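Quick note: the coordinates plus some simple rules give every number you see, no bench work behind them. In this text, all values refer to a predicted model and were calculated from it rather than measured experimentally. Cβ atoms are built from the backbone, for glycine too; each structure is taken alone.
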Structure P
Amino acid sequence: MLKYHAKILGYAGLIPFIMLPFFILWETVSYFEGVDFFIQYSAIILSFLGGALWFDGIDKKRSVVFLYMAMLPSILAWLSVIWLPPVIALMTLACSYTLVIFYEFRLYTLASWYRSLRIRLTAITIGSHLMIIWIIQQMSR
C-alpha cells in the first residue's frame, strides 16, 4: 500500500513541472510569472528532498558531516531563487537534483521499485528544467 501511495504522490508532484512549461507556451501565465513559479516550485521540491536526507541523518544517527550535506539542497535552492539569473538558477537546480539522486543511490540500499521511481521522477524533473531553459532561449531571440 505504501508503494502505491508513494508512486501516486511522486507523480502528482510532477504536475507543476510538466504543466508550467505548457502554461508559458500557451500564455496561460505570463512568461516572467511562469519562469518564477517554476523556479520557486523546483526550489521547494529540492528542499523537500534535502529534508528527507536530514531526517534520515538524525534518525540513523549518521555523522555530523551528513547533516551538513543534507542542508546543501535547501541552501542551493534558496540561492537559486533569490540570487541567480533564471537560466543559471534552472541549471543549478537541475544539477542539484542529479547530485541528490546520486547521493541517495550511493548512501542507501533502496528497494528496486523506489529506485526506478526516483530515476523516472528525476528524469522528468530535469527534462522539465531543460524545457524551461529552451523556452527562455526562444523568448530572448
Structure Q
Amino acid sequence: MIEFDFLDVDAPDLSHVQNWFEYIAEQEELTLAELSIVLGSDDWLLDQNIRFLNHDFYTDIITFDYCVHDILSGDLLISLDRVEENAKEYNVSRETELNRVLVHGLLHLCGYGDKTPKEIEIMRKKEDYYLSLL
C-alpha cells in the first residue's frame, strides 16, 4: 500500500502510481508492501537531507530503504520545487519529471544504485523503460 503526504505543496495527480509501482515490483520479482511518498518544498527536503544524511545541498529525492528480502518498503521524500526546476532544465513536463523521480526512488528500493557510471547507465535504462509504460 502506498500512502501519500503533501507538505505545503499542491497535490499532483498520483492516481496511477499504485498500479504502476505494483507492476514494476512484479517485473523486478519483488512484492510492494508499505511505501510512504511525501512531497514538499526545497526547504523542507533540504532540512531532511541535513537532518538525516548530513548533506547540506538541495536534491530532488531522498529514499529511505526499509526493505526486507524481496519485500519493498520505504519512504520517498520528494521536492516538488526541484522536480519543477529539473523539468525546465531537461525540457520535459512536470508530470514526466515527477514520474522519473518517483520511479528512481522505487528502483533504489529494488536494489539499483546510481554512484558509478555503470550503475547510472543501468538506472537510466530502467527509468526509461518503466516510464515508457505510462
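See the values below:
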| quantity | calculated |
| --- | --- |
| helix-only ellipticity at 222 nm (-39500 (n - 2.57) for each DSSP H run of 4 or more, over all residues; to 500) derived as -15500 - corresponding label from P, Q | Q |
| For 12.6, 38 (Rg and Dmax of the Cα atoms in Å, for residues 62-117 alone, calculated) the corresponding structure among P, Q | Q |
| Highest-scoring label, criterion being distance in nm of label points 7 Å out along Cα→Cβ at positions 6 and 110, among P, Q | Q |
| Value 1.00, calculated as Rg/Rh (Cα atoms, Kirkwood Rh), assigned to which of P, Q | P |
| For 1.7 (distance in nm of label points 7 Å out along Cα→Cβ at positions 78 and 126, calculated) the corresponding structure among P, Q | Q |
| Structure with the greatest value (metric relative contact order in percent (Cα under 8 Å, 6 or more apart), set P, Q) | P |
